[in-house]
1. For which of 1, 2 does Rg/Rh (Cα atoms, Kirkwood Rh), for residues 52-91 alone, calculated from the coordinates, equal 1.50?
2. Of the structures labelled 1, 2, one was used to calculate Cα extents along the principal axes in Å, giving 92, 56, 21. Name it.
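Nothing in this text is a laboratory measurement; each read-out follows from the coordinates by a stated rule. Bear in mind the structure is a predicted one, so any value in this text is a computation, not a measurement.
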Structure 1
Amino acid sequence: MKLHTLKPAEGSNKSSKVRIGRGEGSGKGGTAARGHKGAKSRSGYSRKKGFEGGQMPLQKRVPKFGFTNRNRVEYKGVNLDTLQLLSEKTGSNDITLELLLDNGLVSKNDNVKILGRGELKAKLNITVHQYSKTAKVAIEANGGTANEL
């Protein structure tokens, strides 16, 4: 045991701010550690998010541009080389949303689009939401089918 390793027992020292505003005897009575007067000393005070003391806040200073189409549909892309590996792994020639979901390639509510990267050797029957042109050509060139949901 050395002097620099000594410390009080666990739980024996409480924070001095535990009982604020409970009389002068607590040492934190009166102003309750809030200082004197001003908005921050009042009850119910809360500053707005992003408030910078009256200065124009950052989110208003930064220029806005562009357009967000609220009707846009997001697709999760799955490439042909991934489908080739999946068919070899599972031994199935029928690729459906359920198979992709079970193997962790897509999430439950994803719309799926097959993309044309990679080489496809197997004859696959695929049923998903969309296909790129190159993917559809590659699937049908191997004798497979590309069905849309």
Structure 2
Amino acid sequence: MNLHNLKPAKGSTKKSKRIGRGEGSGKGGTSTKGHKGAQSRSGYSRKAGFEGGQMPLYRRVPKSGFKNINRVEYDVVNISSLQHLHDQKGLTTIDPEVLYNNGLVGKKELVKILANGDLTVKLEIKAHAFSEKAKQIIEAQGGTATIL
């Protein structure tokens, strides 16, 4: 067997139905579209979600909740991650750019420091927000928590 004699398995492929090619073909006339109505006309396209007049799913299912347009979303970093950064790279000042370069946050994201984990070193941390407990932990070690 070579590339030049490869064929699909017998019966696995069919020729497409050629419609609108004269009465003799058996698929002329209305070209399998039935008589009249929107679906027989050119340019017709059914609305997305249309279910033949039945109440569509997107209207049957109840809606709930709301999306707050004023929500401020933060990329969160735990104190344990900051400790790990210090242990690995020996950093003492940490800001969003350092966190981005080490793959902890997105480039243009706001950063919030949370208090999960332990901190055993004095760090100078700059972020857009701090949880109360995280701020206490940082300042207990003699570090500074600066809000940008």
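1. Working: 1: 1.47; 2: 1.50.
For Rg/Rh (Cα atoms, Kirkwood Rh), for residues 52-91 alone, the value 1.50 is produced by structure 2.
2. Numbers: 1: 87, 56, 26; 2: 92, 56, 21.
This figure was derived from 2.
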